[in-house]
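Asker: Alright, structures below, take your time with them.
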Structure P
Amino acid sequence: MNILVTLSDKVKETFLTPEIIQRIEETGNVRWISGNYPDFTEEALREHIKGIDICITGWGIPKFSARVLENADRLKLVAHTAGSVANLVSDELYEKGVHVVSANKVFAESVAESVIAYLLSALRDIPYYVNDMKQGGWKSGDYYNRGLLDQSIGLVGFGEIPRYLAPMLKPFRVKLKAFDEYVDAQTMAEYGVEKAELDELFASCPIISVHLPRTDETYHMIGKRLLEMIQDGGILINTARGSVIDEKALVEELKKNRIKAVLDVFEEEPLSDQSPLRRLYNALLIPHMAGPTVDRRKYSTMAVLDDIDNFINNRPLVHEISAIRASRMTR
């Protein structure tokens with residue numbers, strides 16, 4: 001097999017260990033593309049894809065467009081070390097019969113873990129008390145914090161991340177509801193989750209966790225009306241994409257000091273120094289770090305390498321992404 005590895009120098013630092021590099025080298029005839037992605041154009045991909053059976057990709061790779069595929073005379077498998085493949089694949093790629101796998105499951109598991117960390121931080125007000133202690137403070141007579149045990153949580157979207165999150169939350173005895181137009185009630189029930197409409201979710205669950213991809217359909221899906229439905233003292237967590245929530249409407253709701261938001265993603269990134277979110281006590285801000293954590297990135301590469309082995313040996317692919325599923329992923 002002829003293998004093309006298109007990982008930028010920056011990505012290689014965390015996604016490739018010496019052992020993984022050796023494993024790739026032992027898999028076939030390998031051509032490595034070095035450098036950084038601003039210089040890695042569609043034309044460059046078109047040039048290098050000729051004669052390649054398997055292409056290993058990472059963040060920032062150009063789309064496998066019809067023009068690129070004109071030169072893909074042997075391409076059989078694209079193995080993406082990141083999560084979403086929406087900006088990578090094309091109809092022509094699938095029509096050509098090329099299989100696509102990604103490390104989406106590895107990313108999802110790590111993001112699910114982050115939701116629990118963010119949720120506990122918000123409930124127990126950890127950032128506030130840590131900073132207060134460092135400034136000489138101590139708990140006052142009217143201090144207040146909460147726990148995760150026996151809470152009700154609404155999941156907006158029920159894709160890969162919530163399916164890892166639901167079992168992780170089981171020891172906390174939480175009650176889970178979820179909204180997802182593409183997932184049936186029976187599937188949710190298998191995870192101990194009740195299917196609900198969006199309005200019901202926001203009205204009945206004091207904790208809302210957002211897990212929708214960024215698509216035309218989900219843009220600003222959560223706006224003023226839904227935000228106003230969140231219960232007083234409620235918590236909104238977004239580890240999906242910033243544009244799913246109308247950020248201006250969220251700012252106005254946060255200014256009322258009746259809910260908290262934990263935001264790992266924003267409509268524009270990096271978040272502007274002038275963003276009003278930076279000046280709101282009840283907004284916990286994280287610079288898009290939900291997952292995968294740096295130590296988990298090597299497992300992303302290992303996952304797709306396992307599927308490359310499966311492909312070469314005619315075994316079922318564990319991490320395959322169909323054309324329909326790709327169309328519903330974040331763009």
Structure Q
Amino acid sequence: MATIKDIADLAKVSITTVSRVLNYDETLNVSPETRKRVFEAAEELAYKIIPKKKTKAKKRIGLYYSFSLEEELVDTYYLSIRVSIEKKLKRNGIEIYRIGKNDTKKNLKTIDGIICLGTFNKEDINFIKDFDKVCVFVDSNPDSSLFDCVIIDFTSATTSALKYLIGLGHENIGFIGGIDTDMFGNRFKDLRQDVFENYLRERNLFKEEFVRIGGYNPKDGYNISKDMLNNDHRPTALFVANDTIAVGCYKAAYELGVNIPDELSIVGFNDVASSQYMVPPLTTIKLYTEVMGETAVDLLFERISSRREVCKKVIIHTKLIERESAAPPK
């Protein structure tokens with residue numbers, strides 16, 4: 001397992017900077033580029049490289065992302081998938097082209113295929129369709145009749161977190177999530193919220209006041225959880241939509257003197273590289289982002305070479321990583 005020093009050496013920054021970046025220290029004054037290097041280094045060192053033969057044919061692949069650099073640094077989920085996609089393409093000697101809103105069919109004539117990462121609305125899909133290229137979507141499934149896609153099984157992932165907390169004895173379980181908003185302003189409801197509410201309703205455990213929606217960032221995690229924990233009627237456990245939200249929850253609990261996990265259990269989502277360095281280490285749902293990225297590239301190469309007409313949808317399953325942030329209620 002990589003250490004903070006390994007990450008610091010690769011990112012060419014100090015150990016203190018790595019620690020503060022991974023813990024989303026708002027008082028740290030460093031550039032977005034420095035933060036990006038730290039997160040990418042953490043992901044790269046956690047990424048297991050499997051040597052593969054390079055393809056003989058030189059290809060040029062377009063990458064189309066629905067998120068900005070700033071959004072990528074707040075929630076490193078997409079950063080880790082992007083890193084895995086780009087690493088696989090580079091290992092195979094593929095030229096990468098970043099597609100933007102101003103690109104046209106004419107200037108993308110030499111593109112062999114496209115990988116789209118993120119969530120997209122109808123306008124975005126039509127924009128991609130106009131290029132008339134083989135395309136794979138990652139983390140969204142806009143049209144199964146036209147595009148290959150690689151997605152996460154959010155239903156089983158959310159269910160496994162809830163089963164775990166209920167198995168520990170928790171009956172007052174809260175959820176902190178958000179509304180997905182891409183860099184173009186499109187808004188999408190979090191699927192985990194629906195699964196959370198339906199699963200607990202079926203078991204007569206759902207409490208509407210324990211469901212809060214904000215942004216996918218430490219600040220909202222801090223503000224929302226602090227408000228929840230300040231009430232006499234409060235949850236004994238929280239399931240949060242990503243690990244960066246959990247960072248804010250940790251800070252709020254610390255300031256209020258609420259012990260994790262004795263007084264509040266927290267289960268995160270994503271298992272980003274920094275989760276193992278939190279105190280206590282965060283129990284979370286591991287998303288195999290490196291598998292998602294590699295699978296997307298494999299699907300694209302396979303469809304280009306075989307000229308397959310039938311679309312494929314690959315569902316990547318998840319795993320609950322038990323660490324030290326969850327325990328039976330007292």
Structure R
Amino acid sequence: MTFLYNAWYVAAWDHELKNDSMLSRRLLDKKIVMYRDENGDPVALQDRCPHRFAPLSLGCLRDGEIECGYHGLRFNAKGQCVGNPHGNGHIPKGASVRKYSLVERYSALWIWMGNNEPISDAIPDFSFLDPKTSIVAKDYLHARANYVLETDNIMDLSHIEFMHKSTLGSSAVRNAVSEVSQEGNTVWSRRLTKDEVLPDFLEEAWRIPKGTPVSRWMDVRWDAPANMLLSVGAVPSGDAPRTGNSTYIAHFFTPETETATHYWFGFGFPKSMGDAGYERANTAIANIRKPFELEDLPMLEAQQENMEDQSFWELKPVLLAGDAGAIRARRVLEALIKDEASDSA
């Protein structure tokens with residue numbers, strides 16, 4: 001599987017890109033340099049000077065332009081060379097770097113890596129991460145595994161019974177009622193447990209009296225290429241499920257290479273919660289990082305290593321009932337990549 005280029009990927013959290021500094025990151029196996037111009041707007045350029053191919057990120061910012069640290073060529077926010085300190089100052093033909101569309105939305109910076117015109121309204125709705133209305137808690141992990149394996153992991157939450165026994169899972173998970181649906185290119189994987197006694201980790205987080213049987217929902221929305229919203233919550237058994245307050249978690253997976261992934265995740269709580277909301281958000285992000293980093297990541301990285309140089313389908317995977325959502329998302333992504341390749345040809 002290659003990458004889907006005409007799509008929006010998260011390139012960074014908004015706070016990662018500071019004024020008067022540059023951020024270099026490999027995305028879809030391409031080196032990108034990002035910075036903010038004099039108006040504070042985010043800019044993304046190819047991180048390779050066309051002269052001797054030095055990373056522009058090793059240079060410096062001067063008045064909203066990048067000065068290459070090797071020979072001093074200067075490039076503006078459009079990627080055009082606008083300054084040559086050598087000879088008569090003539091700008092050589094072809095002295096430019098590629099500019100990528102980079103927009104700031106939902107506490108994140110979104111990049112469009114394809115050649116087609118960016119579709120501004122194609123960024124999925126993650127309005128619960130809007131810092132204007134929400135208390136946002138966010139974090140980042142780097143995974144040495146393919147980004148679609150990360151998608152599989154979130155789309156099929158049956159694994160939490162076994163991999164997150166003391167934090168997120170219980171034996172009731174295997175008896176969950178599950179449902180997969182598709183709306184256009186958006187895939188939903190919904191899971192509902194009944195009469196479940198949650199582990200202490202979740203009882204404390206959701207302030208559920210110890211030992212109380214609950215109905216718990218875990219609903220995942222997937223949008224290509226790998227932007228996911230997880231809606232989770234619980235109500236006492238007997239109450240109508242999905243009627244209580246849900247906790248929303250964003251999972252953004254952006255391929256660094258074929259075998260490495262940038263992983264951004266975040267919570268959003270209403271600002272009306274005040275100080276209690278800030279406390280809850282910070283506690284939630286710190287607590288959820290532990291199972292992600294100490295349980296999910298080691299397994300996914302071992303899985304990637306065990307696959308060696310073979311693809312998912314080449315290995316002829318045995319499929320279980322819980323794989324339905326993940327396989328549906330894979331099929332949609334594969335079709336989009338195939339269509340894009342056909343259009344390019």
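Asker: Which of the displayed structures (P, Q, R) returns the greatest value of distance in nm of label points 7 Å out along Cα→Cβ at positions 255 and 279 on calculation?
Answerer: On the way: P: 1.0; Q: 1.8; R: 4.5.
Once distance in nm of label points 7 Å out along Cα→Cβ at positions 255 and 279 is tallied for P, Q, R, the winner is R.
Asker: Hey, helix-only ellipticity at 222 nm (-39500 (n - 2.57) for each DSSP H run of 4 or more, over all residues; to 500) derived from one of P, Q, R reads -10000; which structure?
Answerer: Working: P: -10000; Q: -12000; R: -6000.
Computed on structure P.
Asker: Once distance in nm of label points 7 Å out along Cα→Cβ at positions 15 and 311 is calculated for every structure in P, Q, R, which label goes with the largest value?
Answerer: On the way: P: 1.4; Q: 5.0; R: 4.0.
For this comparison of distance in nm of label points 7 Å out along Cα→Cβ at positions 15 and 311, the top structure is Q.
Asker: Right, something else. Please state which of the structures P, Q, R yields 0.05 when FRET efficiency 1/(1 + (r/R0)^6) of positions 95 and 319 (r between Cβ atoms, R0 = 30 Å, to 0.05) is computed from it.
Answerer: Label of the originating structure: R.
Asker: Determine which structure produced the value 1.00 for FRET efficiency 1/(1 + (r/R0)^6) of positions 111 and 135 (r between Cβ atoms, R0 = 25 Å, to 0.05), calculated from the coordinates; the candidates are P, Q, R. If you can, show how the numbers build up before the last one.
Answerer: Numbers: P: 0.20; Q: 1.00; R: 0.45.
Of the structures listed, the value fits Q.
Asker: Another one. One of P, Q, R was used to compute FRET efficiency 1/(1 + (r/R0)^6) of positions 23 and 199 (r between Cβ atoms, R0 = 35 Å, to 0.05), and the answer was 0.40. Which one was it?
Answerer: Numbers: P: 0.10; Q: 0.65; R: 0.40.
The value was obtained from structure R.
Here, each number is a calculation from the coordinates, and none is a lab measurement. Computed from a prediction, not measured in an experiment: that's the story for all the values here. Cβ atoms are built from the backbone, for glycine too; each structure is taken alone.
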